[in-house]
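Below, each structure is written out as structure tokens.
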Structure 1
Amino acid sequence: MVIRARCRTDRSYINDISLTLMFPERTSSEIVQAVWFASALYDLPAPKSRWLRGKAYTAVVLTIKGRFELAGKLQPVSPVVIPAYTESTRITLHPGTALIGICFPPGVSTTIFGKRVTDPTELYSLDSYLPWQSLEQSLTASDNHWRQALVLYRWIDRWLDPYTLPDTLSETLTEIEHLAGQEKLDQIRPGVSFRQIERQFKHYIGVSPKYYQRILRVNRVLQQLRLSPESNLTEIAYQQGYSDQAHMSREFKAFNHITPREYCRYLKAR
């Protein structure tokens, strides 16, 4: 696995929280979905929050300075493993906080830690032979995002290569991600044991293949609205394979705690 300095970068500034996402090249995307940097200014009058999308991704979060909360619960200063949330979850940064995250695709953290993390957990309480402490020290000693990103890329390149998913699960995830979302599993992977795939999904990700399809479909709607909040909701529902707009709205709210129409109004008001 080779991670180069060239990568796609996405920056956003929402509710006084700055977030920079760096997506590695395709050759490494099976192990690391993104590295990210989040920060809040020192002079904010109060802690600020934004939503983490529920995408079944797991993350290791290192606090460079300050404190943060997940779903209203204050997290320790030491590195934390964030579980694979399937619904949007609120992250709150206290003034002056700076965080660095390594985001893993569905299931990969189970291969790294030998078990599926179901709640925010202190990293050093988990069984792992990886040199996380040296990574934390190197990141803390680096004085900007680009140097920190270089430290991360080199560390990931050196240590994470062996931690891949079983081929059957990896190939099924790839197939599901490239389909509309309403296909049955035997249509996606004909000839592959449904029970085997379902067991792998439950063990590595914690949800069924069908539930994972629902997560992906809702996130496709969310991304489409984010890019074009003026979009016709009925047309999007049809494009994404929902029976009607009401069905899409119910699913969207179940995962994001807000309706598509409310989300569009929020985007237009920013």
Structure 2
Amino acid sequence: MEMATVEGDGIIWNFHFRRNLFNWEQSDLDNLMAILQRVVFYDGDDTWKWRWSRSCRFTVRSMYKELFARSRDETREIQVFPVEVTWEKAIPPKVKMFIWTTILGRILTLDNLNRRGQHLNPMCVMCNSLDEGITHLLLHCSWSLRIWDAMLKPREEIYFDLFMVENLEWLIAWKPGPRTLGSKVWELLRYALIWTLWKRRNAGIFRQDNLSMRNTMNEVRATIWFWLSVWEGRNTYRYCDLLNHWEGIISGAWG
């Protein structure tokens, strides 16, 4: 039996349901019929067309734009992600991706894993005092704060700012550093420290590695030195300079 027949300039739709519709289903049918009233039949074979792209072919981009347009609250201002904080920095792509997902609140900390249906002990593995969340783990954990304090010692005003921030968007307000080597090291410090804390946390969970302040701080310095390899000025210095003159470099008194 034909589902639709053409009569004059109109189309008669013939739906034959196997049972009576519920009340809430009837409203859905009415909405469907309103849409079908705009349908026009043409001679020829049936084809699929995607109405939200010029080529009439499906693309993920066109679907995303359509879904975004439907879900957008016209009264709410769109917040543009600060690309300069991640994608424009001279750090490895995997670290850019990590920083991006961290700012968006999507890295797999214990609280995020439990929200996804896991049943894990939420206690922070580094301090064993409070539940692990992104801000706690990377900024407010007592063990993480010891690392931040030691690495920022020459610029204590930045360290004190940690106690007032609620998320990683604090990275956006990172103040400029001193001259030459100090400016390069200072620019990378926030990323290297956060990246290293995350790796130390994972090493503690999956390999039961013991936490060591000295090793962690040296790993931060080594990470910065490796990332500085794209800077021609690095040839003027040696890695041991970061170890022996750290406070002078951060304060701008050395280098």
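Annotations for the structure displayed:
- When mean count of other Cβ atoms within 10 Å over residues 10-17 is computed for each of 1, 2, the one that comes out at 13.8 is 1.
- Comparison of 1, 2 - label where mean count of other Cβ atoms within 10 Å over residues 106-113 is highest: 1
- Which of 1, 2 leads on FRET efficiency 1/(1 + (r/R0)^6) of positions 50 and 226 (r between Cβ atoms, R0 = 25 Å, to 0.05), largest value: 1
- Among 1, 2, structure where distance in nm of label points 7 Å out along Cα→Cβ at positions 18 and 82 as derived comes to 1.8: 1
- Structures 1, 2, by percent of Cα pairs over 21 Å apart, for residues 34-129 alone: label with the highest value: 2
- A value of 4.2 for distance in nm of label points 7 Å out along Cα→Cβ at positions 90 and 122, calculated from one of 1, 2, originates in structure 2.
- Which entry (1, 2) yields the derived value -11500 for helix-only ellipticity at 222 nm (-39500 (n - 2.57) for each DSSP H run of 4 or more, over all residues; to 500): 1
- Which of 1, 2 leads on mean count of other Cβ atoms within 10 Å over residues 138-145, largest value: 2
- Which entry (1, 2) yields the derived value 52, 46, 34 for Cα extents along the principal axes in Å: 1
Here, each number is a calculation from the coordinates, and none is a lab measurement. The model shown is predicted, which means the values in this text are computed figures rather than measured ones. Cβ atoms are built from the backbone, for glycine too; each structure is taken alone.
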